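A.B. asks: Next up: some structures, all given as structure tokens.
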Structure P
Amino acid sequence: MPIRILIVDDSAVMRKIVERCLRQAGMDLGQVCEASNGAEALALVRENQFDLILSDINMPVMDGLEFIRNLKELETGKDIPIVMITTEAGEKHVVEALSLGAKGYIRKPFTPEQVKEHVIPILRS
């Protein structure tokens, strides 16, 4: 069954790289939506159903941590698994994202194998 995915990153190039990695990892993608920040992502979650969200942490307008806080308050968003994609070298932001409800994280740069290794188990659970 095709997976409905939301990719949240302020870089359009990075959003395309994430999508390409998911496809190269052999994932059956259905609807793929993109948002450039957490506020845009929340608007999409209110109007669409997603099986998975992949989100950057550092973004303008609304960062990934604030996005998770707001998402968990939405009836339509509280049960969607989130994987953070980040360049964060420090553990502080990653630990905070996990404590807020993110199911995992992938560090940039990443390979399709790393994406598959982190995402497939989350989708199966």
Structure Q
Amino acid sequence: MNSIKLERYNKEFVRVISEIIQEEIKDDAIRFVTITDVDITNDLSYAKVYFTVLDKESIQPTEMALNKAASFIRKKVSEIVKIRHTPELTFVYDTSIEYGERIEEVIGKLHENEAQENEREN
């Protein structure tokens, strides 16, 4: 499939799934979820939906609840997004934000060490 069209579907799915979760889902475990990205396979059969939550302790229960509601969310997506075959949804916790924070922390420590070494040399 055309990568531009696939990217358009990915962005549309992020928007639509976010709206469905906010407006249609009644489960409190799912209500405070942020959908960060969707990665649809080239054949449009599967989609990984990446999410984050504020409370790190609720990651696993939220992931379980989202995957339990995946068929409902998929049905709602199929009603909104005009696509021949709506992909099966799998929800996965997005670790990229934590990874980015860790990189910033390491870079900050490197700058601190560099500043301390410069002070010692002077």
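Here, each number is a calculation from the coordinates, and none is a lab measurement. Worth saying up front: this structure is predicted, and the values here are computed from it rather than measured. Cβ atoms are built from the backbone, for glycine too; each structure is taken alone.
A.B. asks: Using helix-only ellipticity at 222 nm (-39500 (n - 2.57) for each DSSP H run of 4 or more, over all residues; to 500) as the calculated read-out, with -19000 as its value, let me know the right label among P, Q. Write out the running numbers ahead of the final one.
C.D. replies: On the way: P: -13000; Q: -19000.
Corresponding structure: Q.
A.B. asks: For which of P, Q does distance in nm of label points 7 Å out along Cα→Cβ at positions 2 and 106, calculated from the coordinates, equal 2.0?
C.D. replies: Numbers: P: 2.0; Q: 3.9.
This value belongs to structure P.
A.B. asks: Can you tell which of P, Q yields 14, 52, 32, 2 when P(r) over Cα pairs in 10 Å bins from 0, in percent is derived from it? Intermediate values should be presented prior to the final figure.
C.D. replies: Working: P: 14, 52, 32, 2; Q: 12, 37, 23, 12, 8, 5, 1.
This value belongs to structure P.
A.B. asks: Let me ask you something else. One of P, Q was used to calculate Cα extents along the principal axes in Å, for residues 34-81 alone, giving 24, 19, 15; which? Working shown, then result.
C.D. replies: Details: P: 24, 19, 15; Q: 34, 20, 15.
Only structure P yields this read-out.
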